[in-house]
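A short reminder: the numbers here are calculations on the coordinates, not readings from a lab. Small disclaimer: the values here were computed from a predicted structure and weren't measured. Cβ atoms are built from the backbone, for glycine too; each structure is taken alone.
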Structure 1
Amino acid sequence: MDPLYWLIILIAFALVFDFLNGFHDSANVVATIISSRTMSSRMALTMAALADFSGPFLFGVAVAKTIGHGIMIPESITIEVLIAALVSACIWNLVTWFFGIPSSSSHALIGGLIGAVLIGGGIKAIISKGIIKVTMALFFSPIIGLFFGWLVMKLTYHLLRKASPRANYFFKVGQIPTAIALAISHGANDAQKTMGVITLGLVITGYQQEFSVPLWVIVISASAISLGTFSGGWRLIKTLGSKFYKIKPIHSFTSQLASAMVIISASLFGGPVSTTQVVSMSIMGAGAGERLSKVRWLVLKEIFLSWVLTIPITAVLAIPIYLLIRLFTH
C-alpha cells in the first residue's frame with residue numbers, strides 16, 4: 001500500500017485517540033467546578049474546550065519532542081508500531097470510560113508504544129534514559145499533585161483564618177480562572193502526545209526530513225482534544241466530582257490551582273504526565289488539607305489499580321494488534 005494511505009490511517013487513529021483523550025479527561029477539568037455548583041455542565045465543558053485548544057500554542061511542544069524521539073530509537077519506529085500503539089490506547093480508554101474508572105491516556109499511549117516497539121524492534125529499540133524520564137514524570141507527578149493540593153489548601157485556610165463567610169464568594173468566582181488554567185495545562189500536555197505521533201509518521205513516510213511539529217499538526221491535534229473535552233465523559237465526571245468527598249468551591253479552587261501548577265511545569269520541561277492522576281490526587285490532597293477523615297480513601301484503591309495495570313495491559317494488547325497490521329502490510 002502507498003505510504004500516503006498508511007499516513008492517512010495513522011493520522012485518523014491519532015485524532016481518534018486525541019478525541020478520546022479529551023473525552024476521557026474532560027472530567028479532570030470540569031468535575032469539581034460542576035460538583036461545587038458554580039457552573040452548569042455545558043458551560044463548564046465549553047469553557048474547558050476553548051482553553052484546551054489554546055494550550056499547545058501557549059506552552060510550546062516540548063512534550064511532543066519527548067514522545068517523538070526520546071523513548072524509542074528512530075530506526076525502530078514504523079507506521080505499524082505507531083498504529084498498533086494508538087489502537088491499543090483507544091481500546092483501553094473506551095474500556096475504562098465504560099466502567100467509570102479514571103485511567104491515564106498518557107499511560108495507555110506509552111504502554112502501547114512500548115509493546116509495539118518491543119515486538120517490532122526488540123529490547124534494543126527502547127531508549128532506557130527516555131523511559132526513565134517518562135516513568136519518573138508519570139510516577140512523581142501524582143504524588144506532587146497530592147502534596148500541592150494539601151499545601152494550597154493549608155495555606156488558603158491559614159490566610160483566611162479570620163475571614164467572614166463572604167470569602168466563599170471569592171472561591172466560587174475564583175474557580176473560573178483556575179479551571180481555565182487547568183484546561184490550558186491539559187491541552188498543553190496531552191494534545192502534544194498526538195502531535196508527536198503524527199510528526200513521527202510524517203518523518204517515517206518521508207514527508208518530512210526531521211522531527212519538527214508543523215503548525216497544521218498542532219491545529220488538528222488541539223482541535224480533536226478540545227472537541228473531545230466538549231463532548232464530556234460523564235461517567236468519569238461523576239467519579240471525580242462526588243466519590244472522593246462532597247466538594248465545595250474552596251476544594252475546587254485549591255485542587256484546580258495545584259493541578260495546573262504541576263501540569264504546566266511538566267509541560268515546560270517536556271515531561272508527559274497523566275492529567276487524570278494529577279487532578280485525582282490534587283482533589284484528595286485538598287480534602288486531606290481540610291481534614292484526613294474527609295476523604296474516602298478506599299475510592300483510591302480502584303483508581304490506583306488502573307494506574308498500575310494500564311501500561312502492562314496496553315503493552316500486551318499492542319502486540320497482537322501489531323502482528324495483525326503486519327499481515328496487511330506484508
Structure 2
Amino acid sequence: MADKLFYKHGSAKSIEEIAAITKADIITPGKEKEQIENVCSIESAGADDICFFYDKKKKAMAEKIKAKACITTKELVSFIPEGVIVLVCENPKLSFIDLISAYYQEHRPLPKIEDDAHIAKTAKIGKNCYIGHNVIIEDDVVIGDNCIIEANVVIAHGCKIGNNCRIANNSSISYCLMGNDCYIYTGARIGQDGFGFSVVDGRHKRIPQVGRVIIGDDVEVGSNACIDRGALDDTIIGSGTRIDNLVQIAHNDKIGNCCLLVSQTGIAGSCTLGDYVVCGGQVGLADHLNVGSGAQIGAQSGVMRDIEPGAIVIGSPTVPIKDFMRQVAFLQKNSKK
C-alpha cells in the first residue's frame with residue numbers, strides 16, 4: 001500500500017470509473033457503483049481495495065485474495081475467488097500504471113524561486129518553474145517551462161534544459177544540452193570530465209575533455225549515476241532511455257533510444273549502443289565496442305567484443321545464452337564426478 005503521507009491520495013473511485021481508467025470490462029454484474037478506496041498488492045489488499053493478478057506462475061496466490069475487486073486477464077478469471085469483483089483487460093501491467101497514476105500523484109512543488117537560490121543575471125528561466133533552496137544556476141543557462149529544480153542542484157554555465165524536466169536534489173549538470181520531459185534523480189553527475197589520461201614522461205597527464213553531453217527527450221537518469229562529457233565528440237543519450245542508479249557512462253559513448261541500463265552497469269569510452277539495448281545489473285563493456293539494436297546482455301556480463309543486433313548474451317566474456325547454459329550444465333555435471 002502506498003503511503004498517504006508521502007503521496008497525494010485521490011478520492012475513492014467506483015468500479016465503473018476504474019473500468020474506464022484501465023480500459024477493462026466488468027465481469028461481475030451489478031457492481032458498477034461499488035467504491036474502491038485504494039490500489040494494493042494481493043498480499044495487502046483488504047475489503048475496500050483493488051488488486052491486480054496477471055502472473056499465471058503465481059496462481060496459488062489468487063486463493064489469498066481478500067480484496068473487494070481484482071483486475072486480471074481472461075485466461076486467469078477462473079482463479080479468482082468467489083465474491084471478488086472481477087475486471088478483465090488485455091494489458092494489466094499498463095492498467096496498473098494508469099490506475100496508480102489516477103489514485104496517487106507524486107508531490108510537485110508550486111512554481112516559485114526560493115530566496116536563497118543563486119541565479120545568474122544572464123540565465124533564462126521558463127514559465128511555471130520551481131527553483132529550490134541553494135540552487136546555483138550559472139551564466140547563460142536556459143531552463144524551459146514547467147521544470148522543477150530541487151535543492152542544492154548546480155547547473156553550470158551554458159547548459160540548456162528542456163520543458164517539463166525535474167532535476168532532483170544534489171545533482172550537478174554541466175556541458176549538457178537536455179531535451180524535454182527528463183527526470184534526473186538525486187545525486188546524478190552529468191557532464192563531468194571523462195577519464196582520459198596519456199602517459200608523458202612517466203606520469204599520467206590529463207587529456208582535456210572538450211565535448212558535451214546531449215540528452216534526448218523523456219530520459220531518466222538514476223541516483224548517483226555518472227555521464228561523462230565527450231573528449232572531442234559528444235556523449236549522447238537517446239530519447240526514452242532509462243538509466244538506473246550507479247551507472248557509469250564514459251566519454252564519447254552513444255546510447256540509442258529506449259535503452260535500459262540497470263544498476264552498476266559500466267560502459268567504457270567510445271562505445272555505441274543501438275536502440276532498445278538492455279544491460280542487466282553490473283554489466284561491463286570494454287571501450288570502442290558496438291552493440292546492435294535490440295541486444296540483451298545478462299547481469300554481471302563482461303563484454304569484450306561487438307554484439308550483433310537482437311543477440312542475447314551472458315557471461316564473462318559474453319557468449320550466446322544457449323552456449324552459456326551448456327557451459328553451466330557441463331560444469332555442474334562434471335563437478336560431481
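The greatest value of distance in nm of label points 7 Å out along Cα→Cβ at positions 149 and 277 among structures 1, 2 is that of 2. Quick check: 39 is what I get for relative contact order in percent (Cα under 8 Å, 6 or more apart), calculated from one of 1, 2. Which structure matches? Only structure 1 yields this read-out. When distance in nm of label points 7 Å out along Cα→Cβ at positions 101 and 261 is calculated, the result is 3.2; to which of the structures 1, 2 does this value belong? Attributed to the structure labelled 1.
With respect to FRET efficiency 1/(1 + (r/R0)^6) of positions 13 and 77 (r between Cβ atoms, R0 = 25 Å, to 0.05), the largest value across structures 1, 2 is given by 1. Here helix-only ellipticity at 222 nm (-39500 (n - 2.57) for each DSSP H run of 4 or more, over all residues; to 500) was derived from just one of the structures 1, 2, and that gives -27500; the source is 1.
Upon calculation of P(r) over Cα pairs in 5 Å bins from 0, in percent, for residues 29-212 alone from the atomic coordinates, which of the structures 1, 2 produces 2, 7, 12, 14, 9, 6, 7, 9, 10, 9, 7, 4, 2, 1, 1, 0, 0?
2
Figure out for me which of the structures 1, 2 the number 21.0 belongs to, where mean count of other Cβ atoms within 10 Å over residues 181-188 was derived from the coordinates. Source structure: 2. To test your reading of the models, identify which of 1, 2 gives 1.21 for Cα Rg over 2.2 N^0.38 Å when calculated. Computing Cα Rg over 2.2 N^0.38 Å on every structure in 1, 2 gives 1.21 only for 2.
To test your reading of the models, identify which of 1, 2 gives 0.40 for FRET efficiency 1/(1 + (r/R0)^6) of positions 85 and 253 (r between Cβ atoms, R0 = 35 Å, to 0.05) when calculated. Of the options listed, only 1 reproduces it.
Among candidates 1, 2, the computation of mean count of other Cβ atoms within 10 Å over residues 173-180 that gave 22.0 used structure 2.
If percent of Cα pairs over 24 Å apart, for residues 133-228 alone computes to 22, which of 1, 2 did it come from? Among 1, 2, the structure yielding 22 for percent of Cα pairs over 24 Å apart, for residues 133-228 alone is 2.
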